[in-house]
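In the part that follows, the structures are each spelled out as structure tokens.
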Structure 1
Amino acid sequence: MNVIYYYCYLYCNFFGEEWPHEISVFTLSFGEGFFLNVIVEALLMICFKISLGINSLLCIAIIIWGINYFYFNKSGRAGRIVRDKPKFLGSHRLSQIITAVFFVVTYSSLFWGPVLTRYLKDIYCK
């Protein structure tokens, strides 16, 4: 996760964001939150045949944001990550590709997540 945070930070810093650490945590957290929402929603639909409301889904994203805020910013880990410049297997290109795939998958879950849960609802809630 440190590598993905670092490349998110580089992206935010490239566009001249005023607070690149905070924007990086926000971006990373909501990507994780969207993906976690799909997983939770799918499991609840399969196991209990229930669906969460929008308020519950937003609460999950906010909780993830809080956890990441304390993990990266309050602990000082964000500064160490930027100073250490971590990479996957020492490769800048591989790190960029994995980071891009991570964000494509997590943010695209906003679109394919509801389709998946609708499909699971049709199958399991007859």
Structure 2
Amino acid sequence: MDNRRLLYRHTFPPGTRPSVELVLPAGQKSIRGEAIDLSVGGVRVELADPTVPLRTGDRLVAALTRRLSNRVDLQLSAVSAIVYVETCNNLRYCGVRFLPSVDPLSNETREATLWRFLLNEQRATLQRRRHLRG
């Protein structure tokens, strides 16, 4: 099977997943969920409410936050688009692609923040694996 993704994608184990708030335009209610996996280009979200009406192509702001041990290690908001919505085993997921900003510096800052976070996550995962192997 081909890996069609061009960017590294980190999968979060339960208990370490960032919270996600998808904020729809025009005062609609926001949608909450958890990040299943994350890359510099987007995030896969497990939606807290499987009945939420999301459609491919919807534009929104995706806000990701993760707090561990009384500290925030990720806080990011990005204008985004829904690229797919699927239901599996009574759980609802959506793919969110981060859209480029008109400001190149904002894009660079977002990408640097995500790369730093993803590299730290990858390092922590490798350390946990080594520890389990003893």
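Taking mean count of other Cβ atoms within 10 Å over residues 20-27 as the measure, the highest value among 1, 2 is held by 1. In this comparison of 1, 2, the computed figure 40 for relative contact order in percent (Cα under 8 Å, 6 or more apart) is attributed to 1. When distance in nm of label points 7 Å out along Cα→Cβ at positions 12 and 116 is calculated for each of 1, 2, the greatest value falls to 1. Looking across 1, 2, the calculation of mean count of other Cβ atoms within 10 Å over residues 28-35 that yields 17.1 traces back to 2. Work out which structure the value -26500 belongs to, where helix-only ellipticity at 222 nm (-39500 (n - 2.57) for each DSSP H run of 4 or more, over all residues; to 500) was derived from one of 1, 2. The value was obtained from structure 1.
Here the criterion is Kirkwood radius over Cα pairs in Å, for residues 44-83 alone, and among 1, 2 the highest value is seen for 1. Can you say which of 1, 2 returns 0.8 when distance in nm of label points 7 Å out along Cα→Cβ at positions 36 and 52 is computed? Considering all the candidates, the number was obtained from 1.
Here, each number is a calculation from the coordinates, and none is a lab measurement. Please read these numbers as outputs of a predicted model, since none were measured by experiment. Cβ atoms are built from the backbone, for glycine too; each structure is taken alone.
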